[in-house]
Structure I
Amino acid sequence: MLKTRAITGVIFVIAVFGLIMYSAITASVLLFIITLFCTFEYTNISRKKIKDPTFNLSFICGLGPFLLTLIKPELTEDYEMILLILSFAVMIIISFSSILFRIRTNHHMFGPLICLFYIGLPMAMIHRILVAGEYYYQTILLGIMISLWVTDSFAYIVGRQFGKTPLHKRISPKKTIEGSIGAGVFGIIAAYILSLIYPEYTLMIWIIVVIATWIFGTLGDLFESSIKRQFEIKDSSNLLPGHGGFLDRFDSFIFAAPAVVIILFNFFDL
């Protein structure tokens with residue numbers, strides 16, 4: 001399993017980096033693939049053990065905004081940030097309700113709406129703002145991915161070596177507070193390295209990117225874990241051998257990318 005996980009991980013990282021770095025078109029392909037498979041996996045999870053007539057509607061809500069902005073980009077012109085903030089705010093409320101207050105989300109009934117605000121709108125607006133707008137923010141997109149991989153990797157490494165206190169015992173007992181702190185520390189180091197490699201953005205910008213991905217990436221991971229706990233499954237799918245599914249791998253990105261974009265584009269001169 002370790003060998004399979006390592007091989008899949010290497011191929012996965014090369015593919016993601018390659019698609020982002022090659023061009024805006026290939027980055028669009030990457031974001032579309034993420035949206036497609038995350039939508040498919042969520043809709044499959046949310047209708048587990050039942051015949052759900054809302055499956056097609058959920059799929060449309062997840063993938064529809066992305067396709068619509070590809071075909072008719074003028075529909076969301078000048079409203080991308082508003083829609084991103086709206087969807088982000090809704091998911092913060094839903095995730096906090098589930099994680100902190102143990103409010104059981106009815107994914108059967110509200111699957112289409114959750115799919116819209118969880119995957120559909122955020123991914124479509126991230127694509128419009130970072131990739132398909134007047135300028136391709138390649139470095140920011142790449143930085144978000146790097147920050148997530150660094151913080152996720154060191155949360156695991158530090159957690160295994162020194163972790164004793166569960167971050168959230170009910171939802172994700174293997175994740176620890178010590179591991180999360182380690183992720184933040186090594187994330188700051190990564191921010192400094194990113195500022196040397198990509199000096200077009202200041203160290204402060206990179207620190208903001210890392211801190212936002214660290215905090216909201218963790219929240220995204222916990223929210224997806226809460227969904228899996230509710231439906232008593234280990235992985236969102238088996239599409240990525242040794243790693244689970246696309247939602248397992250991009251649950252942090254779905255929360256972190258909107259947070260980074262909202263902060264940078266509203267409080268910094270980007």
Structure II
Amino acid sequence: MSRRTAALGALALTSVIALAGCSTGGSGTGAAEGEDYGLVKAGTLTVATEGTYRPFSYHDESGALVGYDVEIIEAVAEKLDLDIEFQETQWDGIFAGLDAGRFDVIANQVSINPEREEKYLFSEPYTVSPSVVVVKEGDDSIQSFDDLKGKKTAQSLTSNFYQLAEEAGADVTPIEGWAQAVELLRQDRVEATVNDKLTFLDYEKTDGPTGLKIAAETDPARSAVAATKDKTALIDAIDDALAELREDGTLAEISDTYFGADVTE
């Protein structure tokens with residue numbers, strides 16, 4: 001539920017065209033409103049995303065920045081009548097960049113957890129999906145998260161998946177992202193990796209058969225737009241925009257494009 005009472009319906013919509021580093025979509029008429037949000041650039045929503053995390057944030061064959069999270073936050077910026085600029089950042093440095101004020105929000109499948117909620121604000125979730133343990137086909141030694149104890153896994157250090165693996169007692173090898181984790185797994189340098197189920201399903205669809213399988217999964221996690229604690233007005237506005245996008249079917253449509261199902265709630 002939104003915490004802001006001012007309606008966004010009167011704001012004029014404008015198109016947002018995503019480019020690899022930035023886009024110039026809105027007319028900029030939201031600049032005055034944007035001042036109230038404490039934006040890095042007045043009239044522009046500056047968004048951190050990896051750009052290497054398919055299908056959420058990646059580059060297509062033409063080099064354009066695309067993906068599920070990219071389209072979601074573009075639709076939000078359009079609702080707020082703001083231009084949008086993407087800052088592509090490796091995951092392990094993404095929260096440090098947010099803390100340093102280099103961008104306004106992160107849109108990159110950021111899972112909501114108690115530790116992050118102590119430091120950051122989150123929008124209403126726009127993705128609901130479980131975390132999974134991925135292993136090589138034929139490996140039946142891991143059938144639950146408890147079975148990760150003493151096993152070698154590959155995880156990004158600041159990810160929620162790293163925390164899950166560590167809590168299960170795994171011996172974690174730090175890596176930069178999904179592609180590197182899969183490479184280590186296929187080379188038998190690790191025995192498993194923990195990641196989002198949607199990431200694995202997209203990998204299977206795009207690169208399969210991969211010789212990998214899901215060995216276990218958690219209850220669904222919720223992912224949302226993240227911002228620093230001083231961005232209450234901005235998160236309120238994003239919540240309002242997401243509510244409108246959910247009601248008019250845009251969220252479900254974007255989700256269906258990438259996953260063939262509605263994973264937004």
Structure III
Amino acid sequence: MDDLIIKPKPAPKADPKTEAKVKQASPLPSAVIYEIIRREGEEELERTNRSLIWSGVAAGLMMSFSVLGEAIFRTYLPDVRHAYLIENLGYSFGFLLVIMGRLQLFTENTITTVFPFLANPRMSVFLSTMRLWSIVLAANVVGAFAAAFVMHTGAISEEFRPAIHSLSEHATGMGGYESFLRGIPAGILVAAMVWSMPQANTGRFFVILAFTWLIAAGDFTHIIAGSVEMAYLITGGDLGASAALFGFFLPVLAGNIVGGTAVFTMIAYGQVVDDIDHH
């Protein structure tokens with residue numbers, strides 16, 4: 001019977017130049033993407049408190065340009081249905097400034113700093129992750145409130161304020177349960193964006209633009225961009241602290257963590273766990 005089996009001929013070996021071109025054209029294996037992000041996470045976990053605070057505050061300030069960018073589009077675009085899709089391009093501005101500028105954004109860390117813990121699940125690594133999360137989140141919110149104060153001054157044109165106010169009311173007025181649910185897809189999309197970045201190389205601008213536009217177009221909730229809108233209403237006396245905390249901030253925070261860490265990060269880790277070198 002063995003004589004009847006037709007065995008395939010071995011493929012001829014490609015020349016070194018062809019092999020090099022194939023490797024260059026091939027997408028990065030998932031295990032390599034994981035390792036790149038894990039190492040970035042380890043570098044982040046080693047940063048000092050001072051470095052994290054300043055970077056986090058700057059990120060919170062820069063995220064205000066997502067709100068401002070969307071408001072500018074809304075102010076000048078005609079009142080037609082498809083204008084909504086163009087308007088949401090403005091939402092990407094803050095993310096582009098923060099991510100391209102390598103500033104500390106809390107939702108990026110729901111995947112980046114979790115991989116080091118999954119690779120080395122020790123209490124010391126867990127505590128380091130919680131240290132970074134708490135510092136960056138607090139610093140992002142401080143930056144968001146600083147930006148909100150500026151928005152109420154002459155630094156922002158009066159004609160943009162109705163749009164900023166309208167966007168802020170919509171973002172914070174969904175109620176706790178809906179805010180939580182809509183925070184899950186936003187967390188997934190941010191984590192997926194981070195996962196896509198090593199493969200993007202020079203196309204990172206367009207990766208950030210596409211993923212963050214989808215967050216806005218899908219009407220999903222993001223804890224830091226939303227904190228700018230929340231802070232704008234609080235500093236203007238239009239939103240109480242309790243309603244802001246329990247109706248928006250905590251539900252969206254939980255949703256982003258569930259989406260970014262519990263869903264996407266665990267799925268991404270699950271697909272590479274058998275291929276990675278455990279230390």
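Any read-out appearing in this document is the output of simple, stated calculations on the displayed coordinates, not a laboratory observation. As the structure is a computational prediction, the values presented were derived from the model and not from experiment. Cβ atoms are built from the backbone, for glycine too; each structure is taken alone.
Some observations on this one:
- Structure (I, II, III) behind the derived value 53 of percent of Cα pairs over 16 Å apart, for residues 116-203 alone: II
- Which entry (I, II, III) yields the derived value -24500 for helix-only ellipticity at 222 nm (-39500 (n - 2.57) for each DSSP H run of 4 or more, over all residues; to 500): I
- FRET efficiency 1/(1 + (r/R0)^6) of positions 132 and 164 (r between Cβ atoms, R0 = 35 Å, to 0.05) from the coordinates reads 0.70; which among I, II, III: III
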